[in-house]
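Next up, some structures in structure tokens.
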Structure I
């Protein structure tokens with residue numbers, strides 16, 4: 001049994017509870033909630049005054065405890081089962097002849113269930129993309145976006161742990177810690193890293209010159225496989241050289257003009 005506490009910070013409203021399965025929508029961590037209930041897991045409420053799908057009233061600043069019981073029937077195939085407990089808030093019906101703004105809101109809490117009859121879970125990670133976006137040649141002053149995408153080929157959710165390491169031709173080194181995020185079964189996800197994490201990438205900032213090697217080592221918990229990746233990029237001070245050349249041409253032009261004027 002899992003206990004939830006639902007609080008209404010808005011106007012008084014009617015709410016109803018429902019449970020629907022979800023799946024990965026894209027590789028950014030977004031999910032898609034399915035329109036109909038499916039799957040072998042069974043849910044019920046232990047509240048004596050609440051039922052799934054039945055409306056109840058909640059005043060402003062009032063709370064309602066929800067006691068959700070999860071039942072796992074026997075002989076369920078190993079794997080993950082994903083659901084969301086959803087609370088739909090619907091304002092009261094408008095009185096005839098009186099105009100009012102009406103909106104429906106929904107909040108949810110995800111439920112991740114892993115089933116294993118043996119006590120072991122299937123972990124099958126794979127790095128499907130580790131590269132620099134827009135490379136491999138950059139200006140020394142450019143910010144370098146690094147993309148890391150991991151695929152989960154197994155039937156159980158995984159959470160990556162590890163680092164991305166940077167090594168330059170002149171001894172420059174840096175390490176970036178991977179942000180551990182859930183990767184649902186049979187899905188992909190773009191992984192970020194700190195301290196210079198950006199939306200859907202790792203952004204390297206600094207003054208880069210020469211060849212740089214990027215490598216990553218990723219683990220998924222104790223007794224799990226380790227995956228590796230590597231990529232390379234090059235950086236040269238094109239903008240600085242262009243500025244020097246332009247400045248030199250301008251100086252030569254000014255000097256020649258002054259000599260001609262004399």
Structure II
């Protein structure tokens with residue numbers, strides 16, 4: 001049985017389209033709104049959704065996502081609550097892939113076997129942990145494989161060719177290419193420098209490649225869509241949601257923000 005991630009990328013490839021992958025911190029602005037915001041993302045053109053698991057020490061995240069994580073933790077959002085949100089989302093959408101993004105500690109505390117079981121039951125398709133390289137997830141990988149959850153691997157500009165080969169052999173679903181050294185939300189994306197590294201990475205794997213970090217608007221998303229299979233956008237979306245006073249307003253802001261990005265990406269592919 002294929003994973004929803006495979007199904008979605010296969011469909012997009014047949015259509016000649018690039019995946020739009022927004023990142024949303026679970027529980028921010030309000031835990032009760034998150035599933036509704038996810039539905040709004042899908043309606044506005046999201047092909048996959050990365051759902052951030054709030055963590056107290058998000059070392060790879062910039063100030064925008066750190067603050068969102070802190071707000072969610074203050075409202076009691078744990079990994080258990082995140083799985084409940086995914087389960088709620090699945091009641092109305094059983095097709096859009098959902099990838100949890102975060103850090104290893106919450107899963108260690110939850111339990112590998114328990115997470116594999118409960119994550120699969122809730123409808124999680126993948127997990128991306130920025131502090132858990134392939135060599136350190138042997139036991140967890142077994143539980144993920146057993147439950148049909150893909151471990152999504154990260155590749156950075158500093159990744160050596162040898163590690164690219166290793167990750168290319170072990171990766172599932174898609175590979176997340178970090179467009180530059182640094183933290184999320186930084187403003188230094190240089191699209192002209194992406195073509196070479198992405199081509200190098202493609203020589204080591206045939207699974208889709210998504211690019212994230214520094215993508216903030218329709219122009220940068222369209223430029224990245226020209227070289228990647230997926231475009232990940234997070235901090236700019238979270239900033240746009242900040243200050244929403246109701247779920248309806250948050251969903252309206254999602255559409256306002258994401259629809260022009262989807263249109264720009266589609267136009268770049270004509």
Structure III
């Protein structure tokens with residue numbers, strides 16, 4: 001078994017894995033920094049291939065922790081959309097410019113956060129229609145596969161419903177766990193896995209499990225009102241980061 005031997009890679013892998021653990025604990029989206037961090041030392045697709053097996057193990061832990069707390073209706077409407085989104089991403093991964101996707105998703109997240117903070121969103125919980133929910137599920141599946149960031153589209157759908165905190169976390173964890181399983185098909189088809197990437201994933205796994213348990217512990221002890229505030233702030237700053245990444249890629253002439 002071969003592994004990555006670059007010391008800089010492992011220095012960056014520590015905050016990357018911690019972010020994944022917080023994300024899998026319930027703070028959806030914070031893990032988006034993981035792939036860009038590792039991409040500083042290797043191609044982004046290789047970084048994604050190292051992280052996906054780790055995500056799958058973290059998913060098992062998190063799904064077990066929240067196996068009794070999730071919204072059946074949301075999964076029923078989101079998952080079919082995600083299947084379409086992941087399949088579309090697998091077909092068009094080599095043709096869709098990442099920079100344009102980052103700009104579109106980032107702009108959507110920023111606008112929604114500002115729309116909420118300016119008091120335009122009703123204070124009462126509201127559930128979208130099934131077709132609208134399937135659209136956001138498809139977009140989340142597509143962007144999660146292409147650029148490793150599915151949280152903003154998902155949060156646009158889920159946050160206005162004002163679900164109970166633990167139900168929100170459980171639904172989020174289960175949805176993205178299913179999306180990660182779906183992503184195995186296009187990732188294998190695109191030839192992203194190798195003995196080197198899998199060996200490196202295995203080396204990082206113990207720290208990933210510890211980070212995951214810390215994220216689960218922290219999310220359960222965060223008051224509901226504060227948790228929602230953090231969720232909107234994460235969506236806002238993550239979306240700003242996507243806009244910055246996309247704009248920087250376009251400015252450098254590297255849209256794909």
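Any read-out appearing in this document is the output of simple, stated calculations on the displayed coordinates, not a laboratory observation. Quick caveat, the model's predicted, so the values are computed rather than measured. Cβ atoms are built from the backbone, for glycine too; each structure is taken alone.
Here are the numbers for this structure:
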| item | result |
| --- | --- |
| Parent structure of the calculated result 0.8, given that distance in nm of label points 7 Å out along Cα→Cβ at positions 18 and 218 is the read-out and I, II, III the choices | III |
| Origin of the derived value -25500 (helix-only ellipticity at 222 nm (-39500 (n - 2.57) for each DSSP H run of 4 or more, over all residues; to 500); candidates I, II, III) | III |
| Read-out Cα extents along the principal axes in Å, computed value 100, 62, 26, structure in I, II, III | I |
| Test item: relative contact order in percent (Cα under 8 Å, 6 or more apart) calculated as 39, pick one of I, II, III | III |
